[in-house]
1. Any idea which of 1, 2 comes out highest on mean count of other Cβ atoms within 10 Å over residues 45-52?
2. 103, 15, 6 is what came out when semi-axes √(5λ) of the Cα gyration tensor in Å was calculated for one structure; which of 1, 2 is it?
3. Once FRET efficiency 1/(1 + (r/R0)^6) of positions 21 and 61 (r between Cβ atoms, R0 = 35 Å, to 0.05) is calculated for all of 1, 2, which comes out largest?
4. Assign the value -9000, calculated as helix-only ellipticity at 222 nm (-39500 (n - 2.57) for each DSSP H run of 4 or more, over all residues; to 500), to the correct structure from 1, 2.
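Coordinate-derived values only; no laboratory data. Computed from a predicted model, the values in this text were never measured in an experiment. Cβ atoms are built from the backbone, for glycine too; each structure is taken alone.
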Structure 1
């Protein structure tokens, strides 16, 4: 299992997995994130949203739902840890994710993330 930066060549894979945003709504036009591979096959990916403070966001995590659940769980754990390490190296102190995926939430909780049930997600397209 290895992890690398998302490249422009990965876009078709992300669309196949069901990414629900246009490239221009993602960091670095769809390349501002990380992707997990197993034997050169993509398994999971997600994006890092940086701010001008010590707070960052992880969002738009997507994965190949046709893969084995244990492989997916291990891949998501690796992705989350890689996000944490990257953000720590960049000097960020707090990371937030807004997520509704149960498998992904279980990975976060197993890695020590705390659930905040007071958050309301509001969005408006301009």
Structure 2
């Protein structure tokens, strides 16, 4: 019987060794897949982090372009408002002169529009 065990033990040992090798191979494959997945996630996070400064620079450039455009537009509007204000003042002076001439010749000028009366009353 000991001869039987002598023949069976190497076979059982070989089977156990093969089984252990298979189990360790499966474990290693699972660990390798997990490591690959983690590496992929780390690379993706690195790419996002690397792209962020470039995106901020692009956002800043866009912001500056918008700001510069708005500043130019504001400057044009301010120039136009100054021009219109000057025109209204000159026209007001001219109408005042004509009104004075009409009165000096005995002609009563028509009453000013309501908007002018309102402006003269409260300045708005």
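1. 1
2. 2
3. Once FRET efficiency 1/(1 + (r/R0)^6) of positions 21 and 61 (r between Cβ atoms, R0 = 35 Å, to 0.05) is worked out for each structure, 1 has the highest.
4. Answer for the origin of the read-out: 1.
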